[in-house]
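Structures given as structure tokens follow.
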Structure P
Amino acid sequence: MRNWLFLTPLAKAGDLGLLPLRWVTGAFLVWQSHDNIFSAARMEEFVGFLGQFHFPLPELMAPLCVWAQFLCGIAFILGLLTRWAGIVTTFVFIVAVWMVHWPQDFPGWWPALILVFLGILFATLGGGRYALDTRFEPKRNA
């Protein structure tokens, strides 16, 4: 009875729940960064955006940020180096919340804040059973 009250059987599908979460998070990161990678004009706009928010060295920070998001997105989609991608995503979006979204109201924070916590989730849980990481990670003793 208690298993059904707390829906304990759903815990067996946790890895299956991580899979679409990784895919949609990764797809979002790739989607929001690809235009800056493939267009010099869009990258220049982003450099200006970072300058407007007083980022140090925006000419360096813009490509670093964009490539970090793009590569983390691919890593999440593949489930490869998922924990590293989670750490990098967490860092990038903590900086985004602090430098860009801080003066906004809570709904303005929401997209970047969710990416902070998704980064923490993937950094701590990894990619799950259906990630490429499982092929390369050392096996833990049971």
Structure Q
Amino acid sequence: MGEPSLRERALRHLARRDHSRAELARKLAGHGETAEVEAVIERMAELGLQSDSRYAEAFVRSRAARFGSSRLRSELSRRGIDRELIDEAIAGECVESELDRARAVLHSRFSAAPADAREWARQARFLQARGFAPELIRKLLKEPHDESA
């Protein structure tokens, strides 16, 4: 058996999981000319096998419960997704408000409200690393901690 063709390689990658156009181009780049790679990716998109929109929606759906909008935006843009597609995916998949998602993430990690400034900073850093906005973090950490959550 010889080397698999670009088309076969693209199909194998897409069979495992959705890939953004940029990811697929990067994975196929070492196996053919740029024009050939673009032609294969374009054909995959025509057949509906590759879709940046579907990729963005699936990405947001799988991570929205754990991360804030700014982190989702950052990761999707790093993967080569257009800003409009990112905005559509986040608007469509993030049904809960950002505050509710941040509250759920915070309560899943910390069982008690911050007792001192050091603990407040620790919880704030955790939420910030998850991609939540600083204003939202301040608002969330000021409210009383609900033990039933």
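Quick notes on this structure:
- Looking across P, Q, the calculation of distance in nm of label points 7 Å out along Cα→Cβ at positions 5 and 133 that yields 3.4 traces back to P.
- Between structures P, Q, the greatest calculated value of distance in nm of label points 7 Å out along Cα→Cβ at positions 69 and 117 is seen in Q.
- For Rg/Rh (Cα atoms, Kirkwood Rh) computed as 1.07, the structure of P, Q it came from: P
- At a computed -20000 (helix-only ellipticity at 222 nm (-39500 (n - 2.57) for each DSSP H run of 4 or more, over all residues; to 500)), which of P, Q: Q
- Taking relative contact order in percent (Cα under 8 Å, 6 or more apart) as the criterion, the top structure among P, Q is P, with the largest value.
Taken together, the values in this text are just the output of simple stated rules run on the coordinates, not laboratory data. For clarity, every value in this text was computed on a predicted model and none was experimentally measured. Cβ atoms are built from the backbone, for glycine too; each structure is taken alone.
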